[in-house]
Structure P
Amino acid sequence: MLNPCADTIGLRYALPVREIPGGAANRCYALGDSLILRIPRDAAAATDLAREAIVIPYAVAAGVPTPPIVEYAGGYMVVTRVPGADAVTAPVAAGFYEAVGEGLAVLHTVTAVPGLDAPAPDDPVALVNAYATGGLIDAATASWLTGWFGRLRRPPLPPVLLHGDVADQNLMAGPDGRFTGFVDWGDARLADPAIDFAKLPLPAADRALRGYLGTPDLGDWPARVLWHHLHWALGRLAHPVPEPGARHWTATPYARLFSIMRFFTAAPGQWTRLLP
């Protein structure tokens, strides 16, 4: 049975309503073939949807490939439908992640959004010290990790508008496998632009950076991106609870840590020079 609100909205648009797979935050419905209806599952999701209502017009105005808002009414949002399916479901073509990087380069030209804050970043060294103090790692390992973060540390970049959840479930691929747009802006914020590459597995992040920068020379960006990957991998170890049914690649608690290890067995030279 459809959500009564979805039925009502479908009648108002004079379009058939069909439930489709949604994210953790929103129930999703196709309105005909051209629109998507998103209804938040709880109060926290409603807050995220309100953030999307603020951010999406800025992304659209900048030229970012993302579906514009047709209607936002607090309890729901209607957007245009992006062709294809998300990259978890659909196969992607060569150049897909490079095109994602090109889209992020456009997004990151937005440096201010009224009502959107830039939270202070966390320091991974504090997490390392907490693990050592709590007896989860030994002093030598803590020193080794602190030294690695020291090698990766770079001067902060000015905050820009981030999508905040650049991962396959939020990247759309058309029938030809090409990138067609970003969806789900509930985690958008102003922050370090390298964070937008930290929810992609490192092989995909490497390709996205090449599209973002428009050159095979990635400069300091691998260090900036690896900083966040390593930080978040350590953070996930503090909460090793599986998320059955979740579609993101880090739903299994140790996925990110072992993904880093696998990547560095055959990583491009611009990355292997960052090893401790």
Structure Q
Amino acid sequence: MKPSASGVAVLRLVPLVVVVGAALVVAAGSRSPVRLAPELSWAAPSSAFPLGCGDAGVDLLAVVAHATLRGIALAASVAAIGFVIGCPLGAAAGLFRGRFERVVARACDLVQAFPTFLLALVVLSAVRSPSRVHLGVVFAITAWAPFTRLALAQTRVLRDAAFVEAARALGGGNVRVVALHLVPNLLGVVAVQLGAAAAAIVVSEAALSFVGFGTPDGVSLGSVLDQGVAAMLRAPHVLLVGAASVFAASVSLMIAGRAFDRRASRQ
């Protein structure tokens, strides 16, 4: 029996729930992710350390659990900010048309033409001790553009629809039409971008930590990758753990984002 659309949507949330749930359980019962034990440096997986140890004897299981939770929390927050800003902005631009629509479209082109990773490098290089707040601000600067572009494209389709014309005929102003009629009809289409945006942020945050622009505490998936590359031959398990963790976090977010896609849910 073919599952319903709502059932398929729930199934697409399962990988993210499993990843977050497992990370929460491990983080609650594991050692501190910043606890050092130099005598255990690069130790292979064992019963005491299921994923082994990294540089200076850090427990990779604890580091990965805490880093995954923090990375997903950062990614979800920034993606939500981009969604909240971009969806109404794109809807308003598509409805108002004219110069405002052109300005918003060009702004999206400008933001998306400049790599977010390079912008982050420029901004974070000026910060003595970057935190996840700094990372969130940098990512939020550009996170709104994909949502705005999607909302603008969809509004161009809907702005001449019968329900929009009826709302105007009943005396609804532009703000009321955008807030009560256009945005609710855009949510299903634009929300699909949430998963892709969050997954990209997880990868970007790991990449920044990998090149040395992460948080000072070193609790990041990118830091695990950095350790793994440095000890690729003598401790290959570190690189494998880091790569698998980034993959699990990003893919689970991507799949969860598809839960909002009604067309995909019918397949």
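Quick check: 0.90 is what I get for FRET efficiency 1/(1 + (r/R0)^6) of positions 67 and 139 (r between Cβ atoms, R0 = 25 Å, to 0.05), calculated from one of P, Q. Which structure matches?
Numbers: P: 0.00; Q: 0.90.
Answer by label: Q.
Tell me which of P, Q gives 3.0 when you compute distance in nm of label points 7 Å out along Cα→Cβ at positions 11 and 243.
Numbers: P: 3.6; Q: 3.0.
Traced to structure Q.
Which structure, out of P, Q, was mean count of other Cβ atoms within 10 Å over residues 51-58 derived from, given a value of 22.1? Please list the in-between numbers first.
On the way: P: 19.0; Q: 22.1.
Label of the originating structure: Q.
Kindly point out which one of P, Q the value 28 was derived from, the read-out being relative contact order in percent (Cα under 8 Å, 6 or more apart).
Numbers: P: 18; Q: 28.
Only one of P, Q returns 28 for relative contact order in percent (Cα under 8 Å, 6 or more apart), namely Q.
Please compute FRET efficiency 1/(1 + (r/R0)^6) of positions 163 and 203 (r between Cβ atoms, R0 = 30 Å, to 0.05) for structures P, Q and give me the label with the greatest value.
Working: P: 0.95; Q: 0.15.
Largest value of FRET efficiency 1/(1 + (r/R0)^6) of positions 163 and 203 (r between Cβ atoms, R0 = 30 Å, to 0.05): P.
When semi-axes √(5λ) of the Cα gyration tensor in Å, for residues 115-250 alone is computed for each of P, Q, which one produces 28, 19, 15?
Working: P: 28, 19, 15; Q: 43, 17, 10.
Computed on structure P.
Have a look at P, Q and say which one yields -12000 for helix-only ellipticity at 222 nm (-39500 (n - 2.57) for each DSSP H run of 4 or more, over all residues; to 500), as calculated. Before the final figure, lay out the partial values.
Numbers: P: -12000; Q: -23500.
Working through the options, I get structure P.
Using Cα extents along the principal axes in Å as the calculated read-out, with 65, 42, 36 as its value, let me know the right label among P, Q.
Details: P: 65, 42, 36; Q: 76, 55, 28.
Source structure for this number: P.
Computing distance in nm of label points 7 Å out along Cα→Cβ at positions 43 and 107 gives 2.9 for which of P, Q?
On the way: P: 2.9; Q: 5.4.
Corresponding structure: P.
A value of 13.2 was computed for mean count of other Cβ atoms within 10 Å over residues 131-138; which of P, Q is the source structure?
Working: P: 13.2; Q: 17.9.
For mean count of other Cβ atoms within 10 Å over residues 131-138, the value 13.2 is produced by structure P.
Just so you know, all these numbers are worked out from the coordinates, no wet-lab data involved. This is a predicted model, so every value here is computed, not measured. Cβ atoms are built from the backbone, for glycine too; each structure is taken alone.
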